[in-house]
Each structure stands twice: as structure tokens, then as C-alpha cells.
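So, here come the structures, one by one.
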Structure 1
Amino acid sequence: MVLNEFWATAPASYKILVFSAMGLIAAGIILNLAGNGTANQSLMLASLPVIGLGLVLHVVALVVRGQHIRKSYKKP
């Protein structure tokens, strides 16, 4: 059995979820840094759900990846 690089054969839904998750996490970190830099506590608190949503999307992407791999296995 030859294993391909997963990213080359990954479904589009997985790629969209991964990039969306990375973007949300990055936006949340930027919001948090801006809030810390300006001592704006409401901006710091607003960044936490953005980071959390990014982490949730990342977990969903892992589930999509696992399902895709599981379906690609051929049963004997």
C-alpha cells in the first residue's frame, strides 16, 4: 500500500476548514495583542471566542480528515 501525501488528495472541505481555522486563530491573536497593547480589556475578551471558534473548526477539520481516510481504506 502506497501512502500519498494527504494534502494532495485532501477533500476541499478539509482544506477550507483548516484555512478558516488558521485565519480565525490568527485574527484572535491579533485582536488579543491589540487589546493588550492598548489596555483595552473588552477587546482582549472579544478575542477569546474568535480563538475558540478557530480551535473548534480545527477539530472539525480533523474529524473530516479522519472520515476521509477511513472511507479510503478498502475492506477485505
Structure 2
Amino acid sequence: MGKIVQTLLEESEYQHFRKIAKEKGLKVKEAARSAIVYWTRELTLLDLNDRFFKLKPADLGDPELSSKVDEILYGRRMRR
């Protein structure tokens, strides 16, 4: 079940928030939820124990592969 969050804003803060929400096509409630979700994601530290950070580099057998890809994509080898 969801939780309800309430806060008190100064009139100018509310008006500014409401204006931005309206410009984005959002209701104040939707914009507030979006802001909370964004803020919590931004402040969440990375979990360095996540398996993603423990992956070993793939060995594709060709140490010049990235240069070859550059040549295919850009028509020339990129400087290193």
C-alpha cells in the first residue's frame, strides 16, 4: 500500500512548482511524486558489491578491435 507524504511550502515556492508542473503537463501531485522519485534516485549511492561491478572484461580476441570499429564507423582510425 502506498504512503501519503505532505509538506508545507511558502506561497512563492508552491506557485513556482505549480507553474513548472503545468508547463510539463503534470498535476501538482504527479510532479511532486516525480520530484521525490528523482531526488531519491540521485542521492542513492551505488552498491559497489553489485554483480555488475564484478564483471570481467570480455576478451574478443583482437586487441585492435576498437580501432577497427572506429574505422568502420568513422571511415578512419581515431587517435589515441
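Any read-out appearing in this document is the output of simple, stated calculations on the displayed coordinates, not a laboratory observation. What you are looking at is a predicted structure, and each value in this text was computed from that prediction instead of being measured. Cβ atoms are built from the backbone, for glycine too; each structure is taken alone.
The table for this structure:
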{"item": "Mean count of other Cβ atoms within 10 Å over residues 12-19 from the coordinates reads 11.8; which among 1, 2", "result": "2"}
{"item": "When mean count of other Cβ atoms within 10 Å over residues 20-27 is computed for each of 1, 2, the largest belongs to", "result": "1"}
{"item": "Source structure (of 1, 2) for distance in nm of label points 7 Å out along Cα→Cβ at positions 28 and 68, computed value 2.2", "result": "1"}
{"item": "At a computed -28500 (helix-only ellipticity at 222 nm (-39500 (n - 2.57) for each DSSP H run of 4 or more, over all residues; to 500)), which of 1, 2", "result": "1"}
{"item": "Origin of the derived value 11.7 (mean projected area of the Cα convex hull in nm²; candidates 1, 2)", "result": "2"}
